[in-house]
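K.L.:
Please go over the structures that come below.
Rule-based calculations on the coordinates, nothing more; no lab input. Bear in mind the structure is a predicted one, so any value in this text is a computation, not a measurement. Cβ atoms are built from the backbone, for glycine too; each structure is taken alone.
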Structure P
Amino acid sequence: MTLVVMSTQELGRVDVIRDVAARRLTAAAAAAVLGISRRQVFRLLRSFQTAGYAGLVSRRRGQPSNRRYPEAIRDKALSIVRERYADFGPTLVAEKLSEVHGLSLSRETLRQWMLAEGLWLDRTARRRPVHQPRPRRDCLGELIQIDGCEHWWFEERGPQCTLLVYVDDATSRLMHLQFVVSESAFDYFRATRAYLEAYGKPLAFYSDKHSIFRITKADAIKGTGMTQFGRALHELSIEILCANSPQAKGRVERAHRTLQDRLVKELRLRGISTMAAGNEMLPAFMADYNTRFAKNPREARNLHRAVSATDALADILAWQEERTVSNSLTLQYDKVLFVLEPTEIARELRRKRVTVIDAPDGRLVIRYKGMDLPYTLFDKLRQVPQGAIVEHKRLGAVLAEIRVQQIQDGEPKCSAKAPRRRGQTNPLFPVA
């Protein structure tokens with residue numbers, strides 16, 4: 001059985017031509033009914049007798065119109081639109097092409113061309129997406145939403161900084177707050193460790209698509225496919241979920257708005273103007289906030305899991321990278337040259353891979369199969385490269401680091417200073 005697609009006009013001809021074929025209707029009467037000539041009726045009759053219903057379908061269907069514009073005119077018009085009117089609508093484009101370039105084209109023709117080339121979106125595509133509410137999770141610790149909010153928390157009394165916010169999805173309860181200079185992997189390591197020590201391990205964290213949580217390079221083919229923070233959560237058996245829109249993590253987004261009102265005013269009333277003093281008052285603020293706004297979960301179970309003795313938080317929640325030991329027992333990390341002490345173990349590590357563990361507290365360990373290797377530093381103080389591209393959310397921390405460098409540039413260089421390291425503004429750190 002063959003499916004024949006017909007237009008309304010062609011469907012109206014079927015019964016008439018069938019009656020003419022059965023001699024129930026004359027060609028003249030059929031021509032009067034269909035509004036065509038007798039000759040056309042005979043043509044349709046021959047097609048129907050030869051091909052059946054498919055013979056009544058127009059052979060021009062799917063073919064380009066004979067009245068369409070030449071491809072040269074279409075290419076010229078679209079080239080002008082891309083070059084000069086990429087953000088113009090079809091109506092305004094038609095006016096400008098006629099007035100400035102002498103191309104008289106209809107608005108609808110231009111609209112179809114621009115839609116086909118992706119230069120314009122129709123009304124349906126331009127509608128704002130609908131974000132339907134998502135039900136809360138059932139239990140405390142089932143899903144924790146995390147995000148950083150950059151704001152003038154201390155108003156004019158202190159610097160602009162970021163507040164890291166951990167909110168339970170089931171109860172809207174504030175689980176952890178911490179003032180930091182900016183969102184960085186080291187700050188999230190510190191905050192997450194404090195959270196885990198206080199409550200245990202949740203089932204999952206829910207975040208945005210910041211590069212701390214998700215690989216943002218589409219062509220990244222090396223590595224494990226996880227960020228440093230994602231690797232740490234994987235080792236702790238905590239799932240990381242990334243939202244596709246701010247509305248998807250609405251609990252923490254709405255908490256930001258409330259905190260920007262209430263927390264800012266509480267800090268003002270208490271005369272707090274530094275991050276250290278602010279972090280000291282946050283536990284009391286969270287207790288009061290949760291008393292007022294937290295909801296009861298649908299189920300009383302607490303799904304936080306205890307941190308076991310095998311969960312070495314100090315090492316897991318740290319920056320880890322592998323390096324190859326050279327024949328001279330050296331390796332480079334973060335633009336610093338490290339020289340391994342020539343012990344019996346180190347002598348066997350030439351051309352082998354070791355792990356560099358860079359902890360948020362300033363501890364740096366070079367480890368091979370569970371053994372910490374002694375080392376010394378070789379390079380001088382590392383500076384932030386000029387013209388480096390910095391993510392917006394890390395801009396505050398980088399500017400603070402540059403200010404420290406500028407102050408140090410005006411002072412005599414001291415050979416006792418160690419190189420500045422990833423995520424730190426203090427250039428001094430102990431050697432392991």
Structure Q
Amino acid sequence: MDIIKFPENFSKLIFELSPIFTRPSFNHFKVVLSAILFGSPKKTLTSGIRLFDLKCHFSNIHRFVGRYQWDLTQLTSSILLMIVKHLHLSKEFLFALDDTLVPKYGPKIFGRAKHRDHAAKAYQPNFVMGHKWLVLGLLHYSKTFSKWICFPMLSRLFVPKKATPENEEYFKPLAIAVSMLKEIKSIVNTKLTLVADGLYGKKDLIRYCIQGNISFISRIRSDAALYETPPAYNFGRPRKYGKRLPILRQLSADENDFQEYHLKLYGEERSVRVKKIVAIWKPAGQLIQVLITDFDNSKNFSYFFSTDLKMPVKKILSIVAARWSIETLFCDLKTHLGMEDWQCRIQNAVVRSIPLTCAATSLLMLWSLMEAQQKEPEFWDVQPWYSNKSSPSILDMIHQLKARSLSTNIFSVLRQKGITAEKYRQIEFILRQAA
């Protein structure tokens with residue numbers, strides 16, 4: 001089959017994944033990548049097939065997703081190790097955990113069920129019929145782009161008990177989250193920090209993180225029951241908990257013990273008032289540090305906790321703000337990378353669909369960061385009304401990859417020897433417009 005030529009650096013990244021697949025499957029994998037990154041108007045396998053002059057039957061591309069014997073865990077671990085190698089990560093890894101809903105309308109789609117949408121607006125329904133995907137993303141702060149970037153590493157489908165096949169075991173979302181963390185720990189052997197939404201700040205996940213030496217940061221309820229350390233006893237069974245503290249909502253009303261910090265959060269300089277409390281919380285089973293925070297003196301308090309008692313307050317707040325990058329990632333996955341466009345029905349295809357989208361997204365982000373490290377990078381076309389743009393968006397990355405791919409394919413056919421430098425620039429400009 002005639003394969004579309006990706007830019008040289010992007011092709012090198014893809015080639016590092018070739019040991020996972022057989023030669024035919026590797027070619028099919030590149031077709032799937034093209035569908036996700038270049039597909040139009042929707043990111044379906046059909047849109048990717050249109051880009052190729054296939055020498056095999058087009059159904060082989062569909063069978064690659066649903067039936068071919070390739071290992072999804074190997075693909076995930078290989079991409080993670082690639083990111084670690086090319087971005088020179090070694091000290092501490094920061095991960096974000098969250099879930100997102102994908103509407104599905106076919107009655108026979110595997111795993112389709114009714115899920116409550118906790119982020120629904122007033123004009124939106126409270127429940128969505130479709131899939132619920134848990135995503136574990138690697139957070140990385142890029143100095144070149146001056147922002148946090150979230151690489152979607154692991155994605156797992158949550159299937160409610162009613163929709164779980166009779167011959168398979170049912171797993172709760174917290175159990176799936178624990179299995180994802182175990183998989184990450186089997187790949188990288190270094191210090192991990194996990195930040196998650198308040199829905200995942202529950203006993204099972206917190207206890208696993210404490211036992212696995214993973215620092216866990218999340219929201220805590222304003223009426224959480226916190227206790228002082230128990231007094232020492234000379235006889236009898238020792239107490240587990242001391243005196244119960246007032247609820248956080250009451251503690252926040254006391255203006256004493258607040259300290260003011262000036263931090264860059266969410267891309268802006270912010271003033272944050274923080275009251276720190278160290279207390280025992282039953283879901284954790286040990287001392288945790290709780291932060292009562294007031295951003296920009298708004299008097300709308302937010303409450304966070306960390307299982308790491310030694311972690312500085314500034315670092316906790318920075319990590320809490322960095323978690324928002326996984327929310328923008330979900331928006332990009334659905335808007336620009338076809339997360340909602342998959343039309344799979346059988347179990348194996350459904351389970352592999354979104355992980356393939358996450359793999360393509362991670363490769364795209366890694367390629368853009370590597371291009372940014374070059375002496376004369378060309379990331380995106382600067383518009384006259386946006387001349388001070390400091391970092392590319394996902395859409396900018398896709399457009400740039402399309403433009404590079406068009407240039408690579410056409411100039412591999414034309415002989416550059418007979419083209420003047422001025423005509424070369426004109427042709428390349430036209431190709432960027434086409435992309």
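K.L.:
On mean count of other Cβ atoms within 10 Å over residues 123-130, which of the structures labelled P, Q is highest?
P.N.:
Going through P, Q one by one, mean count of other Cβ atoms within 10 Å over residues 123-130 is largest in Q.
K.L.:
Computing relative contact order in percent (Cα under 8 Å, 6 or more apart) gives 17 for which of P, Q?
P.N.:
Q
K.L.:
Between structures P, Q, where is distance in nm of label points 7 Å out along Cα→Cβ at positions 19 and 283 highest?
P.N.:
P
K.L.:
Now for a separate question. Work out the source of 12, 27, 33, 26, 2 here, i.e. which of P, Q gives that when P(r) over Cα pairs in 10 Å bins from 0, in percent, for residues 243-322 alone is computed.
P.N.:
P
K.L.:
Tell me which of P, Q gives 1.58 when you compute Cα Rg over 2.2 N^0.38 Å. All intermediate terms of the calculation are to be shown ahead of the outcome.
P.N.:
Details: P: 1.58; Q: 1.11.
Here the read-out was taken from P.
K.L.:
Tell me which structure, out of P, Q, gives 0.15 once FRET efficiency 1/(1 + (r/R0)^6) of positions 139 and 331 (r between Cβ atoms, R0 = 35 Å, to 0.05) is calculated.
P.N.:
Comparing all candidates, it corresponds to P.
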